[in-house]
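Below you'll find the structures, each written out as structure tokens.
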Structure P
Amino acid sequence: MVYKSPIADFKYNLDMLGYNSFAESIDQFKDFDTETVISVVEQVAKFNEQEMVDSNKKADREGIVYIKDGKEGPEVKTPDYFKPLYQSVIESGYIGASNPTEYGGGGAPFAMGILNGEIGIASNMAFYMGPGLSQGAIKAILKKGNKELKDKYLPKMISGEWMGTMCLTEPQCGTDLGLIRSTATPEEDYYKLNGQKIWISFGEHDLTENIIHLVLARLPDAPEGIKGISLFLVPKRLDDNSRNPIFCGGLEHKLGIISSPTCVMNMDDARGWMIGEPNKGMEAMFLMMNDARLKVGLQGVAMSEIAYQNALDFAKNRRQMRSVVKDKQESDAKADNIIVHPDVRRMLMNVKSTTEAMRSLCIYTSMKIDLAEHHPDDSVRETAEDFAAIMTPIIKSYCSEKGFLNCSDSLQVLGGSGFTKEYPLEQYMRDVRIALIYEGTNGIQALDLVGRKLTMHKGRLLQNFQKEVQQFINENKDNENISTFIKALEAAVKEVMVSTMWLMQNGMQDPENALSSASDYLNLVALTSLTYMWARMAKFSDGKNEPQHKTKIKTGTYFIDKFIPELQMYSKKVQSGKSTLMEMEVEEF
């Protein structure tokens with residue numbers, strides 16, 4: 001198993017994206033310049049590389065244990081070494097780094113949390129799902145909770161002493177949350193919650209004494225559908241340390257993320273407290289969900305990176321056949337390392353060129369989120385919020401799917417060895433597969449982009465994105481050194497505009513046209529976004545002779561050559577609409 005945190009690429013991206021100017025524009029981030037951020041991230045990297053990476057494969061083999069008859073009810077036992085590892089994570093400041101100092105956090109930008117997050121996910125994706133989802137719960141309490149709830153729960157959640165969950169899904173409803181049946185009955189100063197939740201990550205475990213569940217449920221007089229859903233904070237333990245009756249009814253047996261407990265949670269008059277306003281739970285839920293969707297996209301990036309590193313290591317050491325170019329053959333060996341073979345390089349370059357662009361997009365979007373939440377200028381906050389809103393479904397969907405495909409390509413580099421448990425690629429592929437499904441399947445992300453984000457504020461979100469990209473094109477169209485990238489970006493913007501117009505015209509006439517083309521449209525905008533990132537990297541590296549910059553130009557040029565042709569493909573697929581898709585009768589399938 002090979003993993004070295006991509007610190008150099010982190011720093012490259014911060015410099016390329018103008019991070020220092022960004023930090024100086026927000027008072028509370030002025031102490032977090034690039035040098036400071038990288039020094040913190042290096043410590044996180046050191047811990048994870050030395051202690052966490054080895055636990056990943058081991059925990060995947062051992063799994064977790066469901067104890068039906070525990071001392072206070074059903075329990076979930078994680079591997080013994082998870083507890084000291086979790087304490088080390090707490091001590092490293094990983095959990096609270098990007099949270100407000102008011103409640104014990106480090107006050108760092110969300111952008112730093114994204115860098116730390118990639119390292120943690122790559123080191124042990126299943127383990128870090130717990131702390132990662134806890135951040136979404138923290139955000140919802142911060143934004144929607146009253147002062148009493150914030151003061152009581154946030155300090156211990158931000159310190160990592162307590163962990164949080166998201167309890168949304170039920171047996172009869174996944175994405176369609178309007179079908180939720182869980183109930184919340186008001187008492188004197190709390191609510192009694194009853195119902196069942198499923199697929200709750202880290203719903204029960206032994207890493208923290210208390211678990212703070214954020215639960216969607218209905219009040220007795222709630223209207224039907226999503227307009228009748230409220231959000232409640234339901235702790236595992238109450239103030240007197242007694243057990244609140246929200247228990248794990250069993251664990252799911254999964255393809256991957258084996259050491260992450262995925263729980264059925266049963267509530268039987270469990271005590272809870274409302275977060276936000278009655279029947280406005282969806283607003284608070286989306287605070288958690290959008291945070292989680294970005295982290296899921298980051299999982300695709302992180303798993304691409306560690307898969308690539310292991311595939312590259314194998315390719316540099318595995319000898320098979322001869323190079324077709326005689327000068328590249330090693331005369332003192334009977335066969336050459338497989339990295340000399342074009343098809344092996346094709347797979348490695350596919351992974352490398354997409355991973356680096358996706359990383360840039362994730363970091364850039366995290367900076368936009370920081371601007372949206374903290375910048376003093378209203379107009380800056382608005383455009384940054386628009387950018388983050390349109391990129392959230394794109395990052396979640398495209399990065400998770402490409403992450404899975406990149407793990408597949410990396411496994412393929414190893415040939416038969418990749419299909420065995422002796423090497424870690426098969427685990428990475430199993431683990432990251434869930435990223436295409438949870439926090440809203442990728443199809444749902446496409447529907448969100450086409451059905452909501454395109455029409456919000458009369459199309460302002462996409463217009464602002466296009467304006468930013470077009471401004472970059474206009475500023476750099478005379479730079480002959482990066483003309484390949486600028487022309488590719490111009491072509492990408494053109495295809496997006498043409499496909500958007502087709503959707504607006506044909507989708508309004510027949511909604512099935514829009515929904516049939518949604519996934520292809522998302523991939524089209526995603527490729528345009530990655531092309532934008534590569535164009536910015538090309539500009540930053542232009543004229544610089546250091547090896548890192550030369551390699552960036554080569555990698556980016558490969559991306560332009562091999563992935564830009566997909567733009568026309570996706571555009572044509574969008575404009576084919578429902579075509580023959582909806583013509584077959586159900587019984588014909």
Structure Q
Amino acid sequence: MKQFYFHKFDDRKPYSAIPDNKYRTLLFQFAGIITIALGISYLGWRWQFSLNPDALWFAVPLVLAESLSFFSTVMVVINFWSNKDAEKSPPVHYLSEIEDLQERADRPVKIDVFIATYNEDVELVRQSIIDAKNIKYPFPDVEIKIFVLDDGRRDGRNPLKENMKIAAEEEGVHYMIREHNEGYKAGNLKNALEHTKGDLFAILDADTRPFPEFLIHTSGYFRKAKVAWVQTPQWFYDITEAQKLSSILNSKLKIKNSYLTRIVDIVFGKIKINEDIFGNDPRLFYDVILRKRNFYNAAFCCGAGSLHRREAVMSLAVKDFAEGIKKLEKDLVKKNTNSIEINGKKNVLLMKQEIVPFKFHASEDIYTSIMLHADKVNKWESIQHPDIECKMLSTQDLDSWIKQHHRYAAGSLDIAFRDNPLFKKGLTLGQKICYFNTIWSYFAPLWILIFLLRPIVYFFTLALPVKAYSFDFFKYFLPFQIMNTITITLGSWGISTKRGDQYYISSFWFMLMALFSVIKGKEVKFNVTPKGKHFANNTQHILPHIVIISLTLLGVVYNSILLLMGYHPSASGFFANSFWCIFNVFALSIMIRAALWKPLETD
């Protein structure tokens with residue numbers, strides 16, 4: 001069997017979901033209300049009394065950025081407000097347990113497992129096939145079929161490509177291709193649904209390796225007739241490990257002296273760096289953000305590691321099909337077209353129109369989720385399952401990470417401009433807020449950039465955005481910031497947010513590029529995330545960070561000289577902005593470190 005870098009991590013065990021605690025929730029809600037109140041008080045003071053009239057060109061953009069950032073805080077409090085895990089249920093056996101048979105004969109349920117692949121290493125996909133074959137189910141008469149959905153058409157027609165078809169045949173699973181790539185992954189799934197009959201179907205990516213109890217732990221939710229899908233947490237078991245400082249020094253500086261190494265271990269032994277260097281750990285997202293959206297019935301599908309009800313996605317497809325016909329008829333009537341021509345054009349459309357279960361979009365998972373939740377007739381529900389049921393591979397180089405997250409950002413922003421959930425009929429208020437919260441987070445670089453440039457602008461213009469960094473400023477600012485930190489800590493259930501906070505800030509540049517590309521109307525392409533280590537040239541991704549850090553440090557040096565010579569107009573302004581410099585440099589540095597990172601041992 002081919003050896004991959006991730007085989008050394010095969011014995012890693014996933015973390016357990018954090019148990020709900022009503023007292024912690026109440027404490028968070030109390031802290032959240034206080035935070036919002038303090039934020040309103042602070043911003044009220046900022047807008048009314050703190051703006052420097054001699055530098056409004058600087059003061060107004062900064063307070064506007066603070067206001068937009070505070071709006072994000074309010075959205076987070078709403079998202080984190082409460083938790084409502086769905087009641088777990090034993091696995092289903094018969095169709096009557098999940099559907100109204102309407103006088104049809106009962107039978108055991110049928111379950112399909114789809115493994116979507118495009119250009120991934122065949123032997124890597126084989127790992128997922130083998131684990132899918134090991135899925136257990138307590139009822140032997142329940143038919144579970146595994147399908148490899150190969151959108152790369154690696155069926156032997158091209159001798160330069162690996163043969164995915166042979167691998168599927170060797171493993172005894174079904175192999176499926178189509179002659180085009182229309183609709184990207186959504187089109188691939190559509191093709192699969194047209195040729196399969198499972199009442200429930202699971203979606204796995206090429207690197208998604210399900211645990212044996214995957215279906216046992218998730219199928220029972222479908223006893224509730226309106227559950228459309230169940231999303232399980234995505235767990236990346238190959239995240240970079242923390243490294244001791246002595247090991248890094250030995251590797252980088254080629255230190256061979258064991259005595260010196262022991263001294264470093266004694267002095268700095270507790271210091272470990274590079275853990276999750278690419279910020280891949282999604283625990284905060286799945287165990288907190290998405291899980292708490294169960295409270296609003298707003299947990300969306302994230303593709304891999306999910307289980308779906310065929311009836312739900314097909315009902316959406318039929319609905320869209322019918323609405324397309326109605327729209328054509330309505331447009332023709334407006335044009336005073338006669339009935340014979342209307343019927344003729346309707347028949348032509350009926351022949352050409354396709355039934356599309358998943359939205360053809362680069363972010364087909366969240367877009368389809370929005371449409372299902374907005375179905376006023378069926379009122380479909382979703383569930384974020386708390387426990388990990390699969391393991392997956394993370395991006396192992398910065399270039400791949402940025403391409404992946406650029407697609408997430410551009411896809412979500414495209415939905416905002418194309419079909420904004422705030423105005424989507426059928427969604428509840430809670431669902432609108434939760435979906436908009438996801439989209440809103442990708443507008444963050446607009447205010448993050450202002451925060452990053454704030455100390456630089458001050459250092460080189462000496463213009464204060466506030467009248468003075470006086471007692472009044474800190475009286476309003478510090479309580480809000482301290483309470484905000486406490487609130488986020490309580491809402492995160494003890495999960496560290498350090499790495500996520502760093503990447504939230506240091507991602508500003510590629511998210512700005514994603515926003516500009518969507519505004520320009522560029523098509524959002526579905527780029528398959530590379531699996532494995534690629535070590536591409538990352539200079540293009542970190543150049544803005546290097547420029548901002550350089551200007552920031554240069555500004556500190558310049559102002560320090562002015563302060564020592566007695567020419568600086570505001571010592572408090574210097575120290576306040578120097579504090580933000582430390583924060584900004586720390587946040588931006590993670591992406592530079594990730595760009596330069598290489599494992600100590602090359603596999």
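Throughout, read-outs are computed from the coordinates displayed, never taken from laboratory work. Please read these numbers as outputs of a predicted model, since none were measured by experiment. Cβ atoms are built from the backbone, for glycine too; each structure is taken alone.
For structures P, Q, calculate distance in nm of label points 7 Å out along Cα→Cβ at positions 185 and 505 and state which one comes out highest.
Values: P: 5.8; Q: 3.1.
Largest one: structure P.
Rank structures P, Q by FRET efficiency 1/(1 + (r/R0)^6) of positions 25 and 233 (r between Cβ atoms, R0 = 30 Å, to 0.05) and report only the one at the top, that is, the highest. Working shown, then result.
On the way: P: 0.30; Q: 0.90.
Ranking P, Q on FRET efficiency 1/(1 + (r/R0)^6) of positions 25 and 233 (r between Cβ atoms, R0 = 30 Å, to 0.05), first place is Q.
Here relative contact order in percent (Cα under 8 Å, 6 or more apart) has been calculated and equals 20, so which of P, Q was it run on?
Computing relative contact order in percent (Cα under 8 Å, 6 or more apart) on every structure in P, Q gives 20 only for Q.
With distance in nm of label points 7 Å out along Cα→Cβ at positions 89 and 113 derived from the coordinates and found to be 2.3, which of P, Q does the value describe? Mind dumping the intermediate values first?
On the way: P: 1.5; Q: 2.3.
Derived from Q, not from the others.
Here volume of the Cα convex hull per residue in Å³ was calculated and came to 177; which of the structures P, Q was it taken from? Attributed to the structure labelled P.
Starting from the value 7.1: which structure in P, Q was distance in nm of label points 7 Å out along Cα→Cβ at positions 129 and 569 calculated from? Only one of P, Q returns 7.1 for distance in nm of label points 7 Å out along Cα→Cβ at positions 129 and 569, namely Q.
Give the label, chosen from P, Q, of the structure having the highest value of volume of the Cα convex hull per residue in Å³, for residues 209-472 alone. Walk me through the intermediate numbers first.
Working: P: 197; Q: 263.
Sorting by volume of the Cα convex hull per residue in Å³, for residues 209-472 alone in descending order puts Q first.
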